[in-house]
1. For the read-out helix-only ellipticity at 222 nm (-39500 (n - 2.57) for each DSSP H run of 4 or more, over all residues; to 500), a value of -4000 was computed from one structure; give its label from 1, 2.
2. Out of 1, 2, choose the structure whose coordinates give relative contact order in percent (Cα under 8 Å, 6 or more apart) equal to 39 when calculated.
3. Comparing distance in nm of label points 7 Å out along Cα→Cβ at positions 71 and 247 across 1, 2, which is largest?
4. Consider the structures 1, 2: one of them gives 42 for percent of Cα pairs over 30 Å apart as calculated from the coordinates. Say which.
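Nothing in this text is a laboratory measurement; each read-out follows from the coordinates by a stated rule. Here the structure is a predicted model, which means the values were calculated and not measured. Cβ atoms are built from the backbone, for glycine too; each structure is taken alone.
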Structure 1
Amino acid sequence: MFCSGTVIDHVGEKTWILTSATLVRKPTTQFEVYRQDNIKIEVNLHNEQTATGSLEMCDLHYNIAIVTIEYPGSMVLLPAVGLNNLPKYYSLQPRPVIALGRDVDSKAFLVKCGKLVRKNIELDCKELVVCMCDITKDFVGGPVMDSQKRFLGITYSYEKTALYLPVEVAARCINYFKKERTIPWLRIRGQALHTLALDVLESLSSKFDTPPSGILIDKICDMSTENCGGIEVGDIISKLDGDALYSVAQFTAMFLDKKEAAMDTLNTVILEAIVQRPMDKTSFVAKLNVQEVASDEHDNSIQNRWMHWKRSGFNE
């Protein structure tokens, strides 16, 4: 398998390269990757040299991986795209974007122009953003950038569109991994209202005096009512800690920030949510407890699937 990637950090003697977990996912499976001792990773650098890579981190839920190399003079020769001074959340306004990749055969650099759009997708990972950009598999794992050369996210190819996982989610996952050697998953899931079908939006809007906005909750996994503040499937979270919600990536990023804060305190960390309930046309304030929930790390019921199950016929 071949993926593109982006240098994001230098940790000790190692250079960290962010790419897609597609690189090490076993073919025809959703939830299995190759063991480090069963694979050989070769990294083709921009200067036509190669280096042996090691798998530092792999997360199939968000479909990201970190490959590390040890390369002389990497601090100078392989400058990193910093993830520390990013905007808190990027705007989702439609605008031109650029996808970058490397050709698997010639190793030539590839560029495709496209446009960020607001559109729903069938994949489980609702943090993904859609670009109308006809890319090949050579772009998978590479960066998507805007016209101001800002790193927006990591590319994933799906049905003639370029999807990307926003960098504000990936960066928080990586920072958490550096401290805990694991990546947390949210057990409360939803999708942005602006990505819903028009008939669904019309039905929801008819329940309230003003059209609702935010995240429509469609799944709550193994959480007590107390921990999720009484929120139920079908509720709409319009604000979180006073911030208006407009994307699932923003929603996830805020939870990851609170989860990181919870590591440094013995007190329960709480998010305050403004919730609208279409079923009875009410609104209320919910207190969400941010805490670690013991679970089987192979719990497939909450893990994102990155291939259309029935259409592709993959094995569990």
Structure 2
Amino acid sequence: MLFTPLLGGCSAVKLAYGQGEWLGWWWLDGHVDFNAQQKPQVKLALAEWFVWHRQTQLPDYADLVGRLAVEVRQPVTAEQACQWLDQAVPRVHAAWQQALPAMARQVQTLQPAQLRHLQKKLEARNREFREEFIEPPEDERREKRLKTWRERYQDLYGRLLPAQEALLQAAAVALADDPLQREAEHQAHQRELLAVLTRLSTDKPGDEASAAALAAWLRPSTTLGGWGSPAWQAAQRTRRLGHCELFASLHQASTPAQREHAVRWLQGWERDLRDMAGQPRAGAPGGGAVGAQGVPAG
């Protein structure tokens, strides 16, 4: 669901972001199994990235959500909803661009055993994907999809109307992707990643060339519908438009009370983002800059 990153629980995201350095380290180390020389460098890079992100990106996110809180009082078209999604793309690019120099340095230090460890992790994730999205019957997958979407939109609007429920049920059928195709595309993307990492760790072409190679692999991944085979990209663009149309239709069917619920919910997001950034809010006591929290040693 394309709006899922936005339509989620503020408190859960706030808690996760507060532990972001530790969670980032835990995830990366679980996939790569860093050695004693790599560990301090990776932890420092994570700390520096979160300082940058907290100080420069979260205020921008808060401004964006604040603008959305104003706009949802009015009717929303599918084109406008897609424009909202498009605003995420340069922000995702900026986050990856900031991480590239440190990534470029570290990938050149990876050992064959670490790449084998990563491959096993990816294979385990692929098995989990198959168990969750391919093996269950379609009606079970559809009900799970519908339940997730309903919960997300109820976060935004509160209790949904019967007409909105009908829109969701129709979309759960119309906007389903082909899980076998998704599996094939993701595994091809994984193979490309392993090939890039193997080449960079073997050839050690230098930081600039490594950053360029990583950027070439990452760039399509950070664009909505921009990666994978031409057929997959076309399908993703169609689904993206479908989700924009769904959002616009749900909003068109919303009551004044539901729109006010959406305004308050988005304003809560804006407050939480400014809190996470360490920014003072209007009517709130001044807050200082928030520095990076330490990642546990070891």
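1. It traces back to 1.
2. Numbers: 1: 15; 2: 39.
Here the read-out was taken from 2.
3. 1
4. Details: 1: 35; 2: 42.
Attributed to the structure labelled 2.
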